[in-house]
Every structure is written in structure tokens, then in C-alpha cells.
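Down below are the structures I want you to see.
Derivation of every value follows stated rules applied to the coordinates shown; laboratory data play no part. None of these values were measured; they are calculated from a predicted model. Cβ atoms are built from the backbone, for glycine too; each structure is taken alone.
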Structure I
Amino acid sequence: MPPRLLVIVGPTGAGKTRLSLELAARTNGEVISADSQQVYIGMDIGTGKVTADERARVPHHVLDVLQPDEEMTAGRFIELADRAIADLTARGKAVIVCGGTGLYVRALLLGLFEGPPASPELRAELTAFVEREGSAALHAELVRVDPPAGAKIDPKDVKRTIRAIEVFRLTGEPMSAHQARHDHRAMPSRYPARVVGLAPEREALYAAIDARVEAMLAAGLEAEVLALRERGFRPPLRSQQAIGYAELHDVLDGKVDRSRAIELIKRNSRHYARRQLSWYRGSSAGASEVSWSPHPAAVDLADLERYLAGR
């Protein structure tokens, strides 16, 4: 029998890490991070990565696996997560997957929609378009041809925007339509899974996000960004376009003042949280429906313990 997974999802600032640590401690479990930014070495504070003390108490996997100038993909995430799941299962550990990157969770549970092979000619055309018109114009084209994909893909994520437009032009059908068929076709999940979502009331979530940003700044986020720059990691690297990093790079480049950058980090984090919730509420997380709670304290931990124990 394949190992059963407990998957914790939800927007940034909802308390996913707190819940995963508590549950892991109660179940002799370890955590697999499903976060597309926490894979990068040296990006700790701004990604909300668990601390060294927390990792000493509860081992985590798929963290710190790439340098910030390397590309992470959903396919690579599946490979690393599968390897970690096999290791945890062999050691008799409960498997807890925790993270806000919906694409990674869906890929782990359902696999990936492969799509047509890449077209170098089309990618060169779209890359040239970005250089002439900018990433916002490219994203506007995606919204025109594939509104659901446009709503899910960050306007700054040029790589994924190009791929979505490429799929549309090569197949004549939006990528979101292909993915919808992949999500709902009669196929088993790659792993049996219970998916728990945290979704605080909006005002509480926004207050938590603002407090989280202030805590990151107090913990040294600006020094972290400066250290990345000194190592040569700057925009337009995809990793350095992450929320919190992009805005502070702009401060150091003289494009915006510090107070405005902090406002933007909070605003962009709130927008990102809305997109995360839309992702999970718009479709199931893999083959499993999400069971939502407003905060970690409202989750029935005893029930999840029984699930992980196979009872």
C-alpha cells in the first residue's frame, strides 16, 4: 500500500507551519515543504522558512536544495518529494506535506499535465515580445486567451506565462482546459491523502500578514536581501522576484523608498493570499477535497492522528 499523506494548504500567514509542527510532534512525523521559494539556499526570512531550532525538533525536506540562480519546476519537486516520502515511509515516519504552492500539491497528488513539446521558435518570439512590451503585456495576452490561467499565474512569472501561451498556440485550446481534464479524469491519486486547509477570516488574515511582514523586517530581511545581492543574486532572477525580495531590491536600486516598499510587500502579500485561496477553492487539491478550518486551533488534531496511524 502506498503511504498516506496529510497535506496542509492555505494562504500565506494562515498558520500552516504552526499546524504542521504540532502535528508532526504528535505523530512522530516529518514535514515535506511544498513551497516554491523555500527551496532556495539563503532565502530564509522572506520565505517564512522554519528556523534551525524548529528543524532540529521536526526534520523538514525539500528545503535549501537549490541556489537562487537555479530553476525549480513542479517536475523536480515531484522527484524530490517522492524520494523523501519513500525515505520517511522506510523509517516508519508519518508524512506531512505543508505549503502554499498549489501547483506543487496538485502535481504531487495527481502528476503533471505534460502538454506539447516546447517550441524554440515560439518561445523566442514570446521572449522578444517581453523585451519589447514588458511582462505585463505578455500576461495581458494570457488573460485574453486563457482567463483561468491568467488568474492563477503571477504576472511577474514570465516563464509560466510563456508556457501557458505556448500550449494555447500549439494545441488551439487553453492550458486551463487541459489541466481541468487532467484534474478530474477518472484516475487515482498518486498517494492516498487527506487535505486540510487553513482559511482565516479576511480581516484576521490581512492583520496576520501585516504582522508577519513586520516580523520579517525585524528579523533581518533587508540584510538577507543585501547578502543575496553581494553573492550576485538580483532581479531578473525568478527567485529574486518573490514578494519581499523584489520590493527590497527596488529600494537598493533606488527605484522606491523603504516605506513605500514595505507597503507594497504587505499589499502584494495580501493579493498573493487571495490567489492562493482561489486556487484551492476553484478546484480540488489533487484527488482530495480540502477540509477547511479558520485557524490551527480549530483543527481536530486527534482525528488527523488517527488518520496518519491508519485508524
Structure II
Amino acid sequence: MQIENLKIFADLVETKSFSKAARLNGITQSAVSQQARMMERSFKALLIDRSQKQFHLTREGTRVYESAKEILHNYETLLSGLQEMRKVVSGSIRISTIYSIGLHELPGYIKRFLQEYPSVNVRVEYRRSNLVYEDILHNAVDFGLVAFPVKARQLEVIPFRDDRLVLITHPKHPLAGRGEVAISDLVGQKFISFDPDIPTRKAVDQILREHKLEVEPVMEFDNIETVKRAVEVDHGIAIVPQATVRHEARQGTLAVLPFKGAGLTRPLAILHRKGRVLTPAMKKFVETLGRDLPEEANA
């Protein structure tokens, strides 16, 4: 039995899905099933209770899973330690991120990181927020990047940065000429928002409730780029992260207005699964995200 067999079994247990475990390991669903049966023959014990409709381990299966995780952790620790001894920073880093961070916050950091560590391969996947959490919990990626992070027992949450929330309007909108706006200025305006399940939308809704304001969106979208395009053609106004509209502000296609008083911010965070062994490359990547970038780096 090899390390790969234990990893496939652990992925199967954590995803509770033969198809997901297959995708994580680049093999077929049939191969995952064969691996599970091979382990049962090897241990002379039933590991998966196939009489249940949902995926369910037997007592022996739970014991094998717990031991497999310990072996995998020790193996990853060994590999990471050997790399550190040789001062090697290489390998791959898999990142799952929401669109707004991946498109507007991350590129400058990745560029700097790859300039310093060209032997590392960085792979980025753009996902909705709930799927980023799923990717981390299922070990499909090494890191997740989200806004308004939610704490969970299995997650390590590392603060990344705070991004200011601003109001965007068409350049000829009546509010566009003001230096700044108040939250109350949203009342009576055609408001464009994110879908209700997106964290930034939930945060904006909470802000409106705290100010006892009723603002009904005329349009709802699931990504920042569509929100911006709708505002550019004067279908309404919107609240968005400032970092996502740097280009439009420079080009003059959108008016970008800060809010009066205490700034409204969107906290961003790096996620990884608790207990995960971070390779030297992963540690250096987190260090890179912790540094400030020149304003033009993410332009």
C-alpha cells in the first residue's frame, strides 16, 4: 500500500463522494471504488458501510481514516522539512478565490511572488464564496481567499487586508459631482446589488439595516464585473470594493465616491485547513500576501 492509496481514501472520506475524490486525484470514479475495495482486502475489514444511502464509514473505516490522516500529515511534514533543509522553494500552490479578489487584488502579489520564486507553479481558480470554503474543507486547494471570512473549527483564517467600500455611479449621475456621499443618499436611487447570498451583499444589507434605511435593488448580479457594466450604462448606482474600480476611475467610465465619516471596509482573509502542513513555497506565499504593494502593482 502506498501513500497515494491513503490520500485517495482520505479524500473520499472527507468529500463523501467517489466522483469528487476522483477529480481531486485525477483518476476515474471507478478507480476510487477499486482503491477502497483494495484497502478493504488489505485490512481484511469492511471500511465503508454500503447498506446506507449516504456515505458512511464503519468503525474499522473510521480507524483507518484517522491513521491515514496521521500518516499523511507525517509524510507532508517530512517532505516540507527536507525542502527547508535544502532551502528549496518549489512545487505548486493551488488557490481558490472569489472573482473580485482574484481579478483585482491578487495579480500584483502573484507577479511579485513569481519574480522571487520562479520555480513555483501558482494555479488560481475563480469560485463563488461558498465554494471556496468547500474547496478548502475538501483539500481541493491549498489556500482560499474570501471577503468577510466566516470562522469555522476546521479553518485557519489569516487576515489579508481591508478594502474600502465605495459608491459608484455613471459620471453624469447627480451624485457624481460630490466629493463624498452619505449612506442616506442611497434612498430613492436605483440601486444595483450583488446576489443575496454573496458576503458583500449581506454586509451592505446589514449597514442599511443599522441606518434604518430601506433600499430595494432594481438589479442583482453574481459578480463584480456585471455590476460595474450596469452602472457604466447608467442603470443605477452600486456599492463595491474600491480596489475593483481602479481602472474605471482612471478611465473616467465610473465616478467613485467615498462615504462620509468612518470608512466602510471589506475585510479579506486567507484560508487554509487547520493542521495542514505548509511547504516552504506556501509559507513564502503567505509572507508575500502580508506585504504592501505599490498602488500601480494591481493596476
Structure III
Amino acid sequence: MNLQFLEDMLVLLEEGSLNRAAARRNVTQPAFSRRVRAVEDWIGTPLLDRGANRVELLPSLVANEDEIKSLVQRIDELKQNLVNFDKEQVTISIATQHALILSAFPDMVALARNSFPNLNFRLRAGNNSECVSMFLRGDASMLLRYEDQHTRQMAFDQSVERHEWGKDSLVPVVGGGLRHLKIEGAEIPENTPAIVYPPDSYFGSLLLAEGKNFALRRTAGNTVLESAFSAGIKEMALASLGIAWLPLSMVYRELEAGKLADLSALLGSCDLTIAFYINSGDRESRLIKSVWSKTRFE
């Protein structure tokens, strides 16, 4: 089995056409078709429905696109690990939410490398469900995520251990000229601009459950922007576009520098727990727990 043939399948899935896929792979259409046939012969089942005047992807191929991507990526990483092997270095692969990469995780890495200077991290970012899938498939040896009082702990079997890495909180902040927001009677005017989360995002669902103002369209009288990406929301807040709810670990430096102002005294905050899950049978689990014990984040 040639790895290039699996990469061909991914291009075919993206293009949905043998001609366009062949052009992207810089081969003729007949040569590309022979590659597809080689994959089908290796698997032992058709992947295309070849009619008289049409060729369509079979549902079995479409349904397994993510698995093929994962396999290609893991094989490529294996090649790189073999080529660049260094017995002194250890790499921990982590599946985590986008927000954590820019909030608590940088400080966690800095603390970890103080005690484990040869430790490297490989991050796989996604939303919560994507991260869980990556962890279950074995694409990551550790699942790192935010949890709160409304979030149930993941219901894995006994082979998976849950640990808490530290605490964080979701706080309302403003930047630029809005730092000097005129507050009347200890209340923020309802028409104050706000940068909000979609209700189906993780932070959006938490803020909805907590009933926080200026957090979603339904609780903000003047929505400027709706986004699920906290990194972008932070930049919008710094540009004085509106009130934004962000993890404290993501904005504490800007708060200390006076670039952002904290409105939690008026609007409250939401407590967050930084939790991680590991497979107790993995050889990396002992190392991960050792790193965790030396890098608690409060």
C-alpha cells in the first residue's frame, strides 16, 4: 500500500471528481484511476460507483474521510519521529479546545518545561466533540478541556483517568475607549456594544446557563459581532468594539497592563475547571501525571 494513494483518496474526496483530483495530483486521469483501483484492490471492495457516463463516490468512502485523514497524519508523524528521533526528548500529544491553546496552556507548557526541559507537546485543536473523538481514536494521549458546574464529566470506562490541572474563570472585559464606560447607577447601559458567543458553542452554552448579560444575542442589546473563537474576540475587545467574555488566563496580562478593564464586579463571572483525561494503559500516562503534579495552574 502506497501512502500517496491514501493522499489521492483525500484529494478525491475534496474535489468529488476524478478529473479535478488528477489535475491536483499532477497525473493523467487514467493514471489516477489506476491508483484508485489499486486502493480498491488492497481493500477488497469498490470505493466508486462507476456508471456509463458518471463516477460517484460511494458512501463508505465519504463516511470514512476523517479516518483516512487521521491515518495519513499519523503515518506522516511516524516518519518524522523515526527520522528525527532523539532519545532524550519526549512528546505528549494533546487534544484540546481552541480557547485553551491561547489561555492557560502557554503557562502550563512553560511550567512543565521548567521541570522537564526535554518535554515537547503536539497539539490537536478542535471543538469539544472533535477532541473527544481524537482522544478515543488514539490520535492524542491526553484530552485537555474546560469544564464547569453545568458540564458533566466525561463518562469513560475505568481505563480512562480524570485529573484536574487547575482553575480558571470566564470574565467580562472591555478595552480601548470602553474602559472608561459611563456606568449609571451601578448598571451598564443596555445599548453598550457587545461581542457575543453563539449559543451552541461551549462558552455560549455556559453563559446562557448562567444567565449572563452581554454574552449572547438574546442578552445583548447591541451585538457587534458573534463568534465562537475567543482569540478573535479578544482582539475585538482590545480594539474597543464591545464587552467580551473571555478566560481570565487569556487576558490577565492585558488587565494588569491596563489595556483591558474587568467588569466582573458588575456582571459576575463563571468558574471554570481545567481537566484532563488520560488512558491509564498508555505508556505516557505516568509521565503526564508527573508533569501535572508539578504544573498546577491556579
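Hey, mean count of other Cβ atoms within 10 Å over residues 9-16 derived from one of I, II, III reads 16.6; which structure?
This figure was derived from III.
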Out of I, II, III, which structure matches 160 when volume of the Cα convex hull per residue in Å³ is calculated? II
